[in-house]
Structures are given as structure tokens and as C-alpha cells.
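Right after this note come the structures.
Just so it is clear, none of the values below were taken in a lab; they were calculated from the coordinates. All values derive from a computational prediction rather than experimental measurement. Cβ atoms are built from the backbone, for glycine too; each structure is taken alone.
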Structure P
Amino acid sequence: MAETAERSRTVTAVRTYGLISAMWIRSTMAYRASFALTTVTNFAVTGLDFVTILLMFSRVGSLGGWPLPEVALLYGMSSVAFGIADLAVGSMERLGQRVRDGTLDTLLVRPAPVLAQVAADRFALRRLGRITQGALVLGYALTAVDIDWTVAKALLLPVAVVSGAGIFCAVFVAGAAFQFAAQDASEVQNAFTYGGTTLLQYPPTVFGRELVRGVMFVLPLAFVNWVPAAYLLGRPLPLELPGWVAAGSPLVAGVSLALSGLAWRAGIRSYRSTGS
């Protein structure tokens, strides 16, 4: 019975998310010119991060021993993974505002999972610009780097990108759960989401060992790209970890999502409305 009920809740959550997202997509496509303009703008603005990297390489031959194509691989993997997560659940960062003004209450009384409603709220299709830009850089990197391809490496790349998106989704949800207590903590959340993807665009060798440990074992963003990319390139894994750790991205993503789900449930239970 419990398993059936859980499956029913999952189906309801997916259906709710799909319906709300579809509503916002229809709303967006009603103004196609505006959608095209905002998508291109999103593409261009996010591309400035890679322009910054290109400017660095106009002065240096490598960053921490990593040449441009290898840094582009890191950039592409993190940008695509983050772009997917941002498209799927990026609206979670506005939860603090809903808590402050009491509009979260309207979601609580609806016969649909609150997490699905918050995640799909104002679904922004324009965020495809970030994914497209990251995918183009990733495509360039794959043609420029010298990778000794095997079946394991060919499978690892898409699995790592999808797992990375799951890890970022977990960070979004956990950050939203924190806002139940802090209420106005969207910038703190952004430090770990947008700040995290910026951090991952650079090789781990340019950062201090303690920071790398934190990104590996505390907030496991390293499994988005640092660990799998090092395996693909035949480089030593961060902190000299054994090679089999490179296959751990799906497990890390699953554990991260489970823990963020627990944090979300704890946040919902602690919510007591605004009192207004």
C-alpha cells in the first residue's frame, strides 16, 4: 500500500509539473519574437563566461596545467548540466519571496505537490540559450581534445552530464528548503548554484586543496565535471582518488537528490505561514 501511494504521488507530481510547465510554454510562445530575443540574449550573456576564458588564454598557454580544449570540456560539461537544472527547477530560487509575502499558502491548499508547483512556476524556456551555448563549447572541446575513447568513456560522458544536472537540481531544492528558515536567502542559494557552475568552469588545479575537498566531499559539485573529465582525459583525479570514483556521479546525484528531498520535507513541515 505504501509503495502504491508513493508511486501515485510521484505520478501526480510529474503530471502537475508537466501541466504547469506546458501552460508557461504556451504563454511564452504567444510572443514568439520576444521569446527568440530573450533566448538569444541568454545565449549571448552566458557566453561571456567563455569569452573571459578565451581572454585568459590569449595571455597564457594553460591554466593549472590544463590547455584551452580541456578547460573548454570542463566549461561545456558544467554549463550543459547547470543549464538543464536551471531550466527544470531554476524557479526554486524565488521560494523565499513566496514565504515572505504569503503566496506559498495558495500552493499549499491546492491538491498537488508543492515542490512540483514551485519548480514549474514561471517555467522559462529562454534558458535553452544557456544549454545551447554550453553544448556548442562542449562540441568544440570534444573535437579538440585528445581522448583515447573506449566504450566506458563514451558512456561516461552523457551519464556525467545527466548526473551533473541531478546534482545541481539537488542544490536548487536544498537551497529552497533553506529559505523556509532564512526567507530572504536567494543570494546565498545563488552562491552555490550560479557560483558553483562558475567554479567548475576552471580546473581543480588552480584552487587550494581545502576548497577541492569541500567541493568533493561536502557539496559534491566536483562530480559534475572535475572527476569525470579527469578520467576522460587520462589525468589524475582530484585529491589523487582512485579511477573507479569517476563512475560515482550517478550515485552522488541520487544521494544528493534524496537528501535534498528530506530537507524539502523538513522545510514544508516547519512552515507556519506569514501570520498576516
Structure Q
Amino acid sequence: MRTTTLPMGEPVPILGQGTWKMGESKRRRSDEIAALQAGIDIGMTLIDTAEMYGDGITEELIGDAIAGRRADIFLISKVLPHHATRRGTVAACEASLRRLKIDCLDLYLLHWRGQVPLADTLEGFDQLARDGKIRHWGVSNFDVADMEELAGVAGDRQPAVNQVLYNLTRRGIEHDLVPWCKQRGIPVMAYSPVEQGMLLASPPVQRIADRHRATPAQVALAWVLRCPGMIAIPKAGLEKHVKENRAALDLVLDREDLDALDQAFPPPRSAQPLEII
């Protein structure tokens, strides 16, 4: 598994597993646990979740999926903005830890900007780190202005990642946010890298997939992962889809492919508001 390096020097897989909406169906629960475990087996050991997902149900499912394998996992969860006061951040993290049945998160993110001052949230992150309940902290859905404000508040402290929406149809971050993060050594983590499955029906993506004897999902993932320092966290609720995602790491898109995708999905020519789903 290829890795990228967090600002504090720790390597993490560039291809992980997203979990949004997992655990919400009892009928699919066993398949979703098996899918997560299959991903771990093939090196997709970075798992992303959030307290918001299913109001904690997703974290409970992950806790069952990783039982006995905690040491193998780089586990991420997120605090909701309205919980992100100093005390609220600590309480939310402790609740996530109970649902996940673990003692410490590898990475804890502020899910998106809210009304709570960033300084208060960072105080909560600092308290959690001192107490051994998180190892690193970061942010999600932060645009350049948010990152600059964060840098002013954080001082010497640096977020481990910025997790944002990025795929062929959502390229706005290429204009300014990706260069900003790259200059500072902050990896970007792309959620919804196949646009919740909608890219699978794209004729331009299908043509490139046919050319490489690959699938549209693999083309979409390989395109995201072409960027140094980029991490992708596609969700897959079935083992076969997890294995399909993993094979995207073996797909190398050439200049002809990239030019065709640029023509079908033009890159941004100016700054754009950060997109969020």
C-alpha cells in the first residue's frame, strides 16, 4: 500500500475506507462489517467515520468490525461543530471512543466550521491529546480562508489533514486550496471521490475504463490519487467493491487519459467556493 506522510512524520495509506451511511440498515450490517475487514486485510487500514454518521450507529459498527485488530488501524472520527466547544469536544470524543470500543483515536477532526471559536475547539483537541485520547487533530470542509484563520489561531500547531469534497466533478479546490495545503505539507483527504457513484455512469470515464480494462470507479479513484499527498476514502459496503477500489492503485492514467478527463471535466480557472455534501 502506498502511503503519504502527515506533518508530524507518520505515514498513512493513501487509500482508505469511508463509512458514511454504514450501519443504518440491519440487513446490510454483516456485509458492511465483512467489507471493512476485507479492506483491512488488503492494506486499506485507514478508516474514516464521524459522530454524525447515523447518530453514532456507524461508529458502533466500526467498533465491531475492528475488534481485536485495533493496532492495525488508523482510525479517524469527527466532532460536530455545535459540540466543538472545549468541553463539548472532549465529551463528544469520549462518546465516540465508547461507541468504537477503543481508548484513543489516531485522528480527530472538526467536521466543518460552526459558530464556536476555533481557539475553543483547539483547546479541546489539546486536552484530548494530553489525556491520551487522540493522537492527532485536523479539520474537514475548510476552505483557504478557514485554513488561514486556523493557522493564525494554532500558531506552531498544525492540522494533520484537511478532509474535503474532491472528485472529477468537484475540482474547485485545485485552484487555491490544494496548493495552499501542499505548500505547508498538509495532506488533503478526498471524500466522495466517485461522487456517490454518479461518476460510474459517465461515458468519458467509461471509455477510459474500457481502454485500461478497468472499471469507472477505478478510473475515478486513480484520477484523485494521481495527486501527491492526496488521500481518498471511498465507501464500499461489499467486499467485491472494496477489492475493486484497492485495484485502483494499480491503474496508471497516461497523458491521453488525463487530457480527455480535463476536456470532459474542466479544471477551475478561478477561485470557487468550497463545495460540501
Structure R
Amino acid sequence: MTAYGVVTRNAEETEWPDFDLAFYEVKDVTGRSAEPIETAVNMVSCFGDNAAAEANPDLVPVDAEGRPATRDRTYFDWAYICPTHEEYRRGLLEIVEDCAAVNGDVRLDDVGFPREGFCRCDRCERQFARSDHDEWADWRAEVITGFVAEATERIPGRAYLTLYPDPYPGHLSDRAGLDLDALADHVDEFVVPLYDTNYGTTYWLETIAKGFRSRLSGLDVDFSVELYAVNVDIDALNHAAEVAAEYGTDVFFGYDASQAVAALRRMKADERDGRSYGDGESDSGTE
């Protein structure tokens, strides 16, 4: 049975009865922070942090030419923090501990290096030189897996980890240092955001979701799909949810709880009426 949940920054929405599960952003990529709550899986943006990067540029990863991974550069929607910075890592682990003390389930978000080629700061260069690895990619994967292992040791319940939506073999490792086989030993569920602003077509969603199911086959880990709910047509959102549920363990709706509730109510009404999603018909009184 598929569980349907919400991802939100509003604590009161985590208690809405329409949702089987809720994720609450305790720390997001802007650097905004909030106190963890008992009624949700608290969610921590780990190495995405605009505020920390602006306050201390030395935290920001750089490539071989010294260019920083900040949001004013092409391809970066927010600023990153270098995963080898020990003081910052300690702070993250303290946040994870605080979350786990309130609710035993915790979700780790924005885990990994920014992109290929990062980070080449002096600290990373020294740590790689002292390591047992000959390949930079293997060392990066060890850094990220080590952090996730430390974090999940502090999570007594279910540990979730967000993945960039690219299931092609080797891509997540090359991009961010994410070794899925190694991470699966520490994580209970991967969450894959497949965001669109209208879900007018869903073949791409099915392709990516099926790709993750194939990639994770044989590993002792679940994976779920997170959809974008803000201003998305309800029938289109429900059709996307129907596709996602075929491949993922759970389906989550991001950042518009009211629209998610309307979609779930429409979904239940359609199931009662025996209709398929996306048929273009309206159900009065179900929103």
C-alpha cells in the first residue's frame, strides 16, 4: 500500500490527517533553521547552505581553477559547503542529533559534493594525498559515505536520503560522490525528487523512476518519489502520482500542502468512481 506524504516548511501542515507521512524542513538551502518537531520526519539540508557560504567563503568548495560552487555561477541553484570541513560537519551532526531526539526518523537532504570537479581546496587535496585511494572519485565516495554513516548512527529510526534524479550507472558517483551500494548499508529509504511545474507528460517520470528501481534492485533499501505540487493541475498531479506509485514505495508532494490535499481527495473520489487519473473531468465537492 502506497503511503502519501507532504514536504513542508509549515509545522501545522504536518498534522493534517490527509497525509500518511510528513517531512518538515529544519534546515534548508537558504540556511534558514527551525526547531525540529515531533509530528514529522525532520529534514536537514546538509551541504547546501547560502547563509553559511556568504558568511564564510572559506567553507565553499572550489574546482581546480579556484572557482567557487556558489549560486551566482552557472548550474548552481544554491551555494554549497565543502563536505570535508570538520567544524561544519560537526554542526550538521549536532542538528541531526537534535532532530532524532524529537522524532527518531530523519531525512538527510543535499548530501554530496556539488558537481564533477569539486572540491579541490587545499584541505581536500591534503586529505586525498593522505588517503589510501589512487582515484579521486573513490576518495570522494568514501568522504560522503563516511558522513552518512556518522549521521545515521545518530538516527534511531528510519533514515531517509535524498538523491539527485539521475539513475544512470556511475552518474551519481561522478557528480556528487554518492556510492549507492555503499550508502544502502546505512540508509533505509532513498527519496528522488522528480519535479515539474505541470506534469503535462509523464513518460520521463516513468523512465527515471523505473531506472532507479532497476539500479537499486538487490539492495536492501526502499526508494520513493517526491513530486512538485505548487500550482500544478490536480488531475495532472494525480496522474504523476499514479505513475510514481508504480515504482516507488511512497509518493510525497512538495511545498503546497493544500494542493496535495486536494489531489489526494480527488484521487480517492476517482477510485470510488472507477475513473482513471488525467481524464479531464472535474469532481465537484472533492477539493
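Given that mean count of other Cβ atoms within 10 Å over residues 78-85, derived from a single structure, equals 24.4, which label among P, Q, R identifies that structure? Mind dumping the intermediate values first?
On the way: P: 27.2; Q: 21.2; R: 24.4.
Working through the options, I get structure R.
Given 36, 12, 8 as the derived value for semi-axes √(5λ) of the Cα gyration tensor in Å, for residues 62-141 alone, which of the supplied structures P, Q, R does it correspond to? Before the final figure, lay out each step's value.
Numbers: P: 36, 12, 8; Q: 22, 12, 10; R: 25, 18, 11.
Computed on structure P.
Matching task: 27 is the computed value of relative contact order in percent (Cα under 8 Å, 6 or more apart). Pick the structure from P, Q, R.
Traced to structure P.
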